Structure 1
Amino acid sequence: MNKFFAIITIALATSLTLFSHESTEKVDVDLHVNKSLESCSIIFDESLTQSQFDRFTDEASDITYFSSLSSAKTLGQYNFELSLEISGNQIDEKSGAWNNTFQHPDENHYLIGGDILYLPYLRAKMGVTDELDFGIYYTEDPRANYGFLGIDLKYNLGCDNDYGLDMAVRATYGTLLFVDDATINSYSVDFLVSKEFFGSLNPYVGISANVKHGTETTEKVDLDYRLTLLPRYTVGLEYNFYFVNIATEASYSNIFKSSLKLGFQF
């Protein structure tokens with residue numbers, strides 16, 4: 001149990017560090033400029049290579065991944081949760097994988113100008129049965145040409161009475177929206193373990209089998225589709241206070257992803 005707490009503490013400290021740090025130094029690359037754009041948008045350049053597309057698929061799939069931001073416990077039948085979430089995704093926009101897949105309003109308008117891409121999400125969750133939750137998330141940049149949509153199903157396997165651990169399996173799907181030049185999808189099966197303390201605090205860990213798939217859909221390049229299966233490692237902490245639910249989570253597959261959630265249950 002001490003090891004369990006140590007893992008959670010390290011993960012949450014790393015998560016807070018990620019959110020507190022963002023470089024303001026401008027990257028030294030030549031941006032692909034499209035003055036008709038209001039904001040940085042996913043539009044492929046003819047110079048995009050196969051290896052760059054493969055990396056973009058793997059890392060963008062990590063961004064589309066539907067983070068759990070909850071323990072192995074479920075809501076209970078006909079209970080609901082609505083929440084706001086923000087995720088920080090550590091990417092290298094200097095790389096061809098990101099520079100050659102984006103166009104920008106001008107030569108000084110960087111995607112992030114640092115090393116962390118922040119994205120807000122709206123999330124809703126419903127208890128279908130006492131053991132099964134259904135969730136959905138959505139986000140988009142109205143000034144750009146991309147958004148993300150995800151759905152998940154979580155099934156609670158019950159509690160190990162010897163150790164008081166809740167266990168759950170979770171299936172997720174996430175996809176990139178509105179982009180003409182590619183389709184990017186993420187599929188995963190997660191296994192979560194959590195333990196409740198003080199009636200409201202639920203640290204949890206998880207491991208996933210994560211399938212990442214990308215296909216280019218433009219005549220500007222001629223690239224093979226990308227399909228990979230990689231593990232994902234997750235640690236998080238959920239806190240319930242009456243109808244308020246707060247959670248923080250850190251996960252890693254191809255990139256490091258850290259998320260915070262403020263939810264309201266009813």
Structure 2
Amino acid sequence: MDEIKISIILPSYNSEKYIEKAINSFLGQNYDNKELIIVDGKSTDSTPAIIEKYVAAYPNISWIKEKDINVTDAINIGLKYCTGDFFAFLAADVFYYTNDIFSTINRDHKVISFDGIYFDNYYYFASTNKIVLRKAQNVEFTKNNLLKYGPMAAFDSVFISKEIFKKHQYKPEHNLASDWEFFIRISQENPLFLYVEKVCTIDVQDGDNLSRKHDLEQKRQVKVVSALYNDENVVPYFESGLTSNQSTISKVWRSSKRLVKQLIK
């Protein structure tokens with residue numbers, strides 16, 4: 001098969017509200033060589049019944065029932081079961097925006113053998129009925145740029161090669177800043193990352209998002225991570241008067257707003 005294999009890990013806990021839409025956005029990718037690893041060992045709502053329905057119907061969807069200590073630990077559990085060439089993560093309240101994300105990755109990888117690829121994303125704020133676009137950082141993937149700008153892209157809009165994950169995993173002790181810490185750590189090995197100016201995901205923010213619920217703890221973890229790696233006294237994004245989102249988010253046109261609202265209904 002002339003396609004790289006793409007593995008998606010979906011950590012879940014009591015995700016009945018959105019998980020079916022997340023799974024369907026994976027299935028809707030016009031791409032054959034893919035797998036979805038759902039990690040959920042603790043849900044007490046209707047989520048297990050939803051997962052079971054899809055696992056029974058689709059051989060490329062697996063359900064891992066190991067209990068995790070947090071979402072970052074769930075991701076590490078999922079990594080053990082991935083068989084793809086590139087891995088990514090999809091929260092249960094995040095959906096792929098178009099059906100050609102995986103085929104775009106495959107197409108571009110034929111041109112240049114990158115280690116990672118990342119995209120733009122939408123945020124939908126349910127309480128205020130607003131949508132914003134996060135433009136990923138189109139700068140070199142280096143430690144100092146990551147310190148200066150924060151994570152290059154939304155967590156679910158980054159795809160990374162299995163070669164990197166053979167050597168590295170996420171750290172559960174930094175579960176609210178694990179993507180940023182991971183990116184900084186691997187950047188020191190000089191990987192090749194490609195930015196594609198294309199919307200990859202829609203991230204629904206309706207009060208259950210971990211970062212929004214635990215804002216103070218996330219800020220503490222971000223400062224801990226910065227202290228671990230900032231040996232060149234770079235002014236980190238959280239001390240520069242900007243957040244990693246404020247420096248990259250812009251308004252979305254009305255037509256895009258209507259499209260996204262239709263997708264999350």
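FYI, it's all coordinate maths here, none of it is from the lab. Since the structure is predicted, the reported quantities are computational estimates derived from the model, not experimental observations. Cβ atoms are built from the backbone, for glycine too; each structure is taken alone.
Computing mean count of other Cβ atoms within 10 Å over residues 86-93 for each of 1, 2, which one ends up highest?
Checked 1, 2; max of mean count of other Cβ atoms within 10 Å over residues 86-93 sits with 2.
The value 35, 30, 19 for Cα extents along the principal axes in Å, for residues 150-221 alone was derived from one model only; which of 1, 2 is it?
Clearly, the read-out refers to 2.
Cα extents along the principal axes in Å computed as 53, 43, 38: which structure among 1, 2?
Here the read-out was taken from 2.
Out of 1, 2, which has the highest value for FRET efficiency 1/(1 + (r/R0)^6) of positions 102 and 158 (r between Cβ atoms, R0 = 25 Å, to 0.05)?
Of structures 1, 2, the maximum of FRET efficiency 1/(1 + (r/R0)^6) of positions 102 and 158 (r between Cβ atoms, R0 = 25 Å, to 0.05) occurs in 2.
Can you rank 1, 2 by mean projected area of the Cα convex hull in nm², for residues 78-141 alone and just name the one with the largest value?
The structure with the largest value is 2.
With FRET efficiency 1/(1 + (r/R0)^6) of positions 54 and 126 (r between Cβ atoms, R0 = 25 Å, to 0.05) coming out at 0.10, pick the structure among 1, 2 it was computed from.
1
Starting from the value -4500: which structure in 1, 2 was helix-only ellipticity at 222 nm (-39500 (n - 2.57) for each DSSP H run of 4 or more, over all residues; to 500) calculated from?
Structure of origin is 1.
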